[in-house]
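Trainee: So, here's a batch of structures to check.
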Structure P
Amino acid sequence: MSESQHLIEVTDLQRYYPIRKNLTDFARGKSGEVVKAVDTISFTLKRGEILAVVGESGSGKSTTGRLLVRLDTPTGGSIRFDGQDVSHLKGAELKAFRRRAQIIFQNPFEAFDPRLTIGSSLEQALRIHDIGSTPKEREDRLIAALERASLSPAREFLMRYPHELSGGQSQRMATVRAMLLEPQFLVADEPVSMLDVSVRADILNQLLDLRDTYGMAIVFITHDLAVARYVADRVAVMQHGKLVEVGETEQIIFNPQHEYSRELLAHTLEV
């Protein structure tokens, strides 16, 4: 294991998508122009630190998050996790990495199979990663996890289907599923943007509590600088696939250096 204080080291990370102009190009696998969704970005993340990646829709935030947990493969550059280059892992090595790095998606209602009970979906995550030797042991783990997330009575929640949960309960449940694997790194992709204001603070506080309890590093993706200020130690401002400014949260809020950062801040104040 690396002794570096940085859990994540991203260097010149790229994700380009080819644009095929016609059917002939598609058939031949030819491409000319590319969409630079993530365009040569670099940053580090310490253990226990929260970095907010902030930008408008289409800026490349979510693609960056997917790359970091290897749901997508970089076109170029590298992602080092605890000293290991994970940019192009496959097979068993990729599976082992994904136990240590998890993601919470923006829409909690799409995070679970609607045909399965919550208990079945959560148990599936444990079985995939060989956690728990018996059904009883896995059930005990699930009950304990739900109770820690203030989802009580836990047994009742395990029997529910996704459509029977409120938005806040669904997002809490998505967080529970990610934390079942006890990851060292978490990407939270707009986890409160679809929730009522009344429950946003609860979800944000849940993430802060998890960071404090487990010492996780978190990349928190948002378009809202006010939310970023509430949760993040540092802020990375993203525009057109590039990081235009990275700094301490208070520095970005009170003394932004880039014009785009100032525009985002002005929009936050207007709202």
Structure Q
Amino acid sequence: MIEHLNGIHETVSFKDNTTIKLYDNSKYEEYPPHWHMPLEIIMPTEGDYDVMCSGYNFHLRTFDILVLCPGVVHSIPAHEGRRIIFQSDFSTLQQFKSLESILSIFSPALCITPEDYSLIHDKVKNLLLSILEEYTEENLLVDASIHSMLLQIFVLIGRNHTQNLEHYESGYSKQKEFTEKFLFICNYINDHCTEDLSLDDVAELAGFSKYHFSRLFKQFTNVSFYKYLNQKRIATAERLLIDPKLTVTDVALRSGFSSMSTFIRMFHIVKDCTPKEFRNMYTC
């Protein structure tokens, strides 16, 4: 299934004149650790499937759905059975800022099961089956049709997340207001993560005290403000480290870190390796 592998970087060969690739895969073969920039969605249609991703082991049963964020290292042991493996260039959907923020909340991966996502699981499953049908029939405007269904999948995921937020602080209890406010804040951090952002600055932008903001932000994203900020900075550093013309110091500064020791420490926490080890791994 992996057609072009350089080190652990996979270059995805999309279907002609599209930015999508789909495998109706029944091969018994192991896929070593690798990464690629297209988004990936995996759904077993016969039998179970295991996917290792960023230190997590996702055990997928038939019709469980795993969404892998772009740039995430993952590996798959050999399995009997059958599964849909769908890859798509996510940049076409990044014009929708709220979608990019929703995806970053679930980084590195989101597992959609009937138990945890009862309101949307069947709808997402049926959309993936429709994507398979559309892809194999090679209809006119297949790229546009499939991207429209992919967009529906992310709308379902995003709305399910915001609808399931259980407790809102007094004085800020309207769900739509809450969601719009914190999607805006996530978009702002995504766009400005390489700048000198502080909790006080972003809390003031949101219109809260930093203590109130910290509680609400973690409620929305499931991580603290600084963990979210560092995840975005490290994601920026990953892209820059692939460029051999940039030194590690250059990458640290361009990613928003003023200290090399802080950059190396945070990189190791997030990626479980040093920036130099990452560069060697991705460019060997």
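Trainee: If relative contact order in percent (Cα under 8 Å, 6 or more apart) computes to 26, which of P, Q did it come from? Please report the intermediate quantities before stating the final value.
Mentor: Details: P: 26; Q: 15.
Here the read-out was taken from P.
Trainee: Output the label of whichever structure in P, Q has the greatest value of mean count of other Cβ atoms within 10 Å over residues 51-58.
Mentor: P
Trainee: Related question: Can you say which of P, Q returns -12000 when helix-only ellipticity at 222 nm (-39500 (n - 2.57) for each DSSP H run of 4 or more, over all residues; to 500) is computed?
Mentor: Here the read-out was taken from P.
Trainee: If FRET efficiency 1/(1 + (r/R0)^6) of positions 19 and 123 (r between Cβ atoms, R0 = 25 Å, to 0.05) is computed to be 0.05, which of P, Q is the source?
Mentor: Of the options listed, only P reproduces it.
Trainee: Out of P, Q, which has the highest value for FRET efficiency 1/(1 + (r/R0)^6) of positions 115 and 195 (r between Cβ atoms, R0 = 35 Å, to 0.05)?
Mentor: Top value of FRET efficiency 1/(1 + (r/R0)^6) of positions 115 and 195 (r between Cβ atoms, R0 = 35 Å, to 0.05) goes to structure P.
Trainee: For distance in nm of label points 7 Å out along Cα→Cβ at positions 91 and 235, which of P, Q scores largest?
Mentor: P
Trainee: Ok, one more. Using distance in nm of label points 7 Å out along Cα→Cβ at positions 75 and 155 as the calculated read-out, with 5.4 as its value, let me know the right label among P, Q.
Mentor: On the way: P: 5.4; Q: 4.0.
That value comes from structure P.
Trainee: Quick one: Cα extents along the principal axes in Å came out at 53, 47, 34 when computed from one of P, Q, so which one is it?
Mentor: On the way: P: 53, 50, 43; Q: 53, 47, 34.
Source structure for this number: Q.
Bear in mind that the values in this text are calculations on the coordinates, not laboratory data. No experiment lies behind these values; they were computed from the predicted model shown. Cβ atoms are built from the backbone, for glycine too; each structure is taken alone.
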